Structure 1
Amino acid sequence: MSTTSTTTKKRRTIRLKKVSRALAVMIGAFIAAYGLETVLIPNNVSDGGVTGLSIVGSQLSGLPLGLLIVVINIPFVFLGYKQIGKSFAIYSMIGIASLAIGTRLMRPLPAIIQGDTMIITVVGGIIIGFGMGLALRNGGALDGIDMLAVLLSRKLPFGSSDLILFLNMFVFIIVAIVFGLQGAILSAIVYFIASKVIHIVEEGLSGSKTFKIITDQPELMVETIRDRLGRSATYNLVEGGYSNEQFKEITCVINRLEDSKIKEIIYEIDKHAFVTVYDVSEVRGGNFKKRNIH
């Protein structure tokens, strides 16, 4: 195969990936719009962030919800362009525009749930969270308040999650004024559920964990993990800061379903082993494939 044809093939693959990501962002936006127009808005329940402010603004001014979503998000998209990059800003604009169009197209649809506040918050949060998570997973954002929180965390002595919560407190205060205290409480619950669903969609249900183990029986530990879990491990030489004693630190990456099993193995071999566990959002390459065990 010539160099020219190889380059052309790579360009087509990259172009196809970009198109598929844009389509996924659009689908996520339409899913979120469906949740807004058929679950939350008919029941006077809002969401957090810019979407929540847009819903309140639409109720007060009578302006179309989609128009406010686009207008309020413009400065945040510019912020994303400056802080994260061009592609993120483009995908976010595609998502926000699709969300705006989706709310317009789905407004005539009847509410799928009415009356039961618990079901409204759960179903609404799941639908919106799934849509927003799908967009984020493919490089775009449907709400700009998270971008503002990330920027402020670089200037202030607070984490981005704390600032997201702080900024949304103002949103829910405004929601309380328009929809009442019950509406604000329900909106906060929807936002909480949606944030959890977004996390699941972004990282997947399975996920992975990294175990770092310091034990006086490292060889036996690695051999047992390999035989009973089918997982390989690596060694790092580490030195105690107080004792200056050298140890072999074991590093092993597993999926979440194997969590209890590896803990059982560690306890059986050395119940006094020093163990630290980290969540891993993504694993690529290397020798992560699980071996068959009998």
Structure 2
Amino acid sequence: MHQASPVSEVPTIVQRVKIKRTYWYYLRRWPIIPLIILSALVFVGVTAPWIAPNDPLKQHLPQRSAKPFYQDGSPYLLGGDHVGRDVTSRVIHGARISLTVMAVAMSAGMVIGTTLGLVAGYAGGIVDEIITRIVDIWLGFPFLLLALVAAITIGASFTVVMGLMVLLAWSGFVRNVRADVLVLKELDYVAAAKIAGASRTRILVRHIFPGTIGTVTVIASLSVGGLILSEATLSFLGAGIPAPTPSWGNMVSEGRDYLQTAWWTSAFPGAALFLTVMSLNFFGDWLRDRLDPKLRQLD
């Protein structure tokens, strides 16, 4: 019987090592896994009314704490909660809340924060001092206390939560955009625009703002995961999305009293929240490395 010599196996081993290194190179260079997870989140959130197997609000008491699909006779894919609602459908519809936070709160916060950063950096003087001190005061304010007070006095609602998320999002842009503007406004092409008679608004919009887009994009990508987590935290504490609207934070909160008998009511929305925030953080890190020449990783 012919046996392969050790020498003949060397090329095969080398080829396998090269293939593994190639796979690792692409996984490291491109955020493939985070993009897959985020694409799935967007698809599920947009198509939730059509792909959800059941009504997320419909209670079916005979199926209270129904076990997941791997148990014999289970009617629900990921089990049922304490009042018989389908956990799968509620997780799918909960993705819409996360998408709304990503779209509405981050967009509004980005516009407000970027505008204030541009004005503070370009105007300087007393305007810069006022805006900077407002940011310092706001960053030192206990946000969770404000959220709880708003939920008690105004009442927990979707509008209140979105307003709180905007208040949380805007401050992260001001300082970084201001720092970019302090550098950009001293460059020659800005001085040429001033000599040509361009107005302050035109200089800010046409000449300085484009130079801050990279910074704004990176901050947004790194902050949106924290916003989703903050919304889930508020919902968990009862100051966020009011029940029975399916929110991942609400689901984790409702299932905490049943962890010993129905752990899946909290585990699956918690896993969805973890994967979403983790993917956004990894994508933000990759985007920062690609847009910043000092941090760019090409190897």
Structure 3
Amino acid sequence: MNQLNTLVILAAGNGSRFGGTKQFACFGKKQLTLMEYNIHHAMDAGFNHVIFITQASQKAQLKQEVIARLPKSLNVEIVIQSFDILPKNCHVPSTRTKPLGTAHALWCAKDNISENFVVINADDYYGQQAFSMLKQQQTSRPISDVAHYTMVAYLMQNTLSDHGSVNRGLCEYNSKMQLQKVTEIENIQQSIVAGNAIISGEISTTKQTISIADNALVSMNFWAFNPKIFSAIEQKLSNTFTDSADKKIECYLPDIVMYQLEEKQVKVDVLKSEDNWFGVTYAADSLSVDSQIDRIFSPSKQF
């Protein structure tokens, strides 16, 4: 259970702000997706198993445009995010088409996972350091009765977009670098005030505007879990998708983690990555991603 060989990629998005399925957009001179660059780094760190979670309508494209280019030595699985895969007492309206959230996406892969695993987004680039330091931490960690998760967090200044506001999970942690809380901050932008660059955003729940330090740590949905999380996901899905629930409600992985933290069911270590992080929230981000990939990505023999 303490081994860390499996990478789960959440690849079922529609990319509404991007204007299309951004997980299949290709970048850099090698013209690879961000998924493939991350897989390259993961394999270099010792991962050998990748699970893609996608929509049924995107399965063929995933196989043709991504999996066909991956090394044959890699163990690859595809999981379809489906309303048919839910705890027995959940209720989803028959007219619903909107996905149920990242917690449900991961739930769909529960039968494919038997050891510790990493979860990332398909449309983000996380850098080499994150995979290697997480692999090192997980394989040296003693097995404990208390569930232990890890979040790789990034510097706020390294996660902004030049083409619009972004939402980020602002991390609070103790002196042992253990997560205490994640606060969702919306409409984060950098502006120049009296010659100084200021980052500000709104707390999601209160709409209060706050200033954010450029080196504040934020969650970019890079997690290491163990299979114990599936019992918590089951409970949360059952409590969320009821007959009386809002028809548009979703259930996200950070919701699961925060509930378990509050109930003292888990401890969550925070690892700080100073790697370049970037994603493609907007179509205009593509040019920047192109240039950054070519500057920092060093191809290995595997690609």
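Couple of notes before you dig in:
- Distance in nm of label points 7 Å out along Cα→Cβ at positions 89 and 273 - structure with the largest value, from 1, 2, 3: 1
- Parent structure of the calculated result 6, 22, 24, 18, 18, 10, 2, 0, given that P(r) over Cα pairs in 10 Å bins from 0, in percent is the read-out and 1, 2, 3 the choices: 1
- With FRET efficiency 1/(1 + (r/R0)^6) of positions 41 and 257 (r between Cβ atoms, R0 = 25 Å, to 0.05) derived as 0.05, matching label from 1, 2, 3: 1
- With distance in nm of label points 7 Å out along Cα→Cβ at positions 113 and 193 derived as 0.4, matching label from 1, 2, 3: 1
The numbers here are math on the coordinates, done by the rules we state, and not lab data. On a predicted model such as this, the values are computed, not experimentally measured, just so you know. Cβ atoms are built from the backbone, for glycine too; each structure is taken alone.
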